[in-house]
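In what follows, structures are represented as structure tokens.
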Structure 1
Amino acid sequence: MAATAWEDELTRQLKQHFGSQISEFSTYLGQQFMVASPGAVIPILEHLKQEAGFDYLVDVTAVDYPDRPERFELVYILYSFARNQRIRIKTRIAEGVRPRTAVGVYPTANWLEREVFDMFGIEFEGHPDMRRILLPEDWSGHPLRKDTSILAMDNRWVKEHLGIESGQ
């Protein structure tokens, strides 16, 4: 099943305000999303919060596409209690790009962006506390990257810190 165009008053407003900085508005299995340029994400989040009532940042996550020039797709999931509507803002970034933090717009981005850093190695510019949140500080690598060998990382860490073989 392919994504279909998403067209409503909100998309018309966003097109008027952001123009070509948003390249796509689509719906897939009832889920609405837009694809935006990396530099437009924070202004779009601000606009959606202040002008459209999207008052809750549900999640920030990423997807690793190692064969693409823009290897990572960041996904911001917003919810409006007043509208009872959920939307996603996606943006694509190359390895090593540091997107701006959304903490100033949505304080919940603090821990969510830390999780993205922990799992994918994406650092957010201006983040107040960019350190691991789930894994130990001495863990090497980022387990949700497709070029990471989870088993090798787990075996090494368990042996060093617990003195046993993994799976014992």
Structure 2
Amino acid sequence: MWMQADVLIFNTWLWWYRKGPKQPWDYIEENGKILKDMDRMVAFRKALMTWGKWVESNVNPNKTKVFFQGISPSHYNGMEWDEDGVKNCAKETTPLNGSTYPSGLPLASKVLKEVLSSIKKPVYLLDITTLSQLRKDGHPSMYNGFKGMDCTHWCVAGVPDTWNHLLYAELVGGLW
């Protein structure tokens, strides 16, 4: 099925950084050994390298265009956007001003870009990280009526719509 696709879009990260009860896993198998609670960036890099080998071995770039959606950020720590007393996105109703995120890109973005640059076959990065970082107001916590925080998923019009516009622009106007 994968080999017949004209377009493949990959994305990961959301579950890589979780720890404690919200983390659905904490074991990783590597070279036949089960490792408990591996450093998340190390595990993320290893997973991306494994994925990259799959792309190299299985994708025909004359037939299939491969995209990787960049890192979708969370907004659980106001210090990241220079609001020290803010614990999460719960009451955020406006985006950040400007075009840069105060704490910079997450380390996962750097890891992703390094791995993508090592893959010989073309993989197109849909780099949604910074534009999404600026939208601390775009999560459902403020609007869902529940007491729990959700500062990882997106609900406000604009953020996922922009991701889709970027993909669409690549599909219809990109260099194939």
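Please state which of the structures 1, 2 yields 2.0 when distance in nm of label points 7 Å out along Cα→Cβ at positions 99 and 139 is computed from it. Computing distance in nm of label points 7 Å out along Cα→Cβ at positions 99 and 139 on every structure in 1, 2 gives 2.0 only for 1.
If mean count of other Cβ atoms within 10 Å over residues 27-34 computes to 8.8, which of 1, 2 did it come from?
Working: 1: 14.4; 2: 8.8.
That value comes from structure 2.
Taking distance in nm of label points 7 Å out along Cα→Cβ at positions 11 and 107 from the coordinates of each of 1, 2, which one would give 3.5? Among 1, 2, the structure yielding 3.5 for distance in nm of label points 7 Å out along Cα→Cβ at positions 11 and 107 is 1. Given that distance in nm of label points 7 Å out along Cα→Cβ at positions 35 and 75, derived from a single structure, equals 1.4, which label among 1, 2 identifies that structure? Going label by label, the one that fits is 1. Among candidates 1, 2, the computation of FRET efficiency 1/(1 + (r/R0)^6) of positions 91 and 115 (r between Cβ atoms, R0 = 25 Å, to 0.05) that gave 0.90 used structure 1. Which structure, out of 1, 2, was relative contact order in percent (Cα under 8 Å, 6 or more apart) derived from, given a value of 24? Label of the source structure: 2. For the set 1, 2, ranking by mean count of other Cβ atoms within 10 Å over residues 59-66 places 1 highest.
Which structure, out of 1, 2, was percent of Cα pairs over 24 Å apart calculated from, if the result is 46? Walk me through the numbers before you get to the answer.
Working: 1: 42; 2: 46.
Of the options listed, only 2 reproduces it.
None of the figures in this text is laboratory data; all of them are computed from the coordinates on show. Since this is a predicted model, take the numbers as computed values, not measurements. Cβ atoms are built from the backbone, for glycine too; each structure is taken alone.
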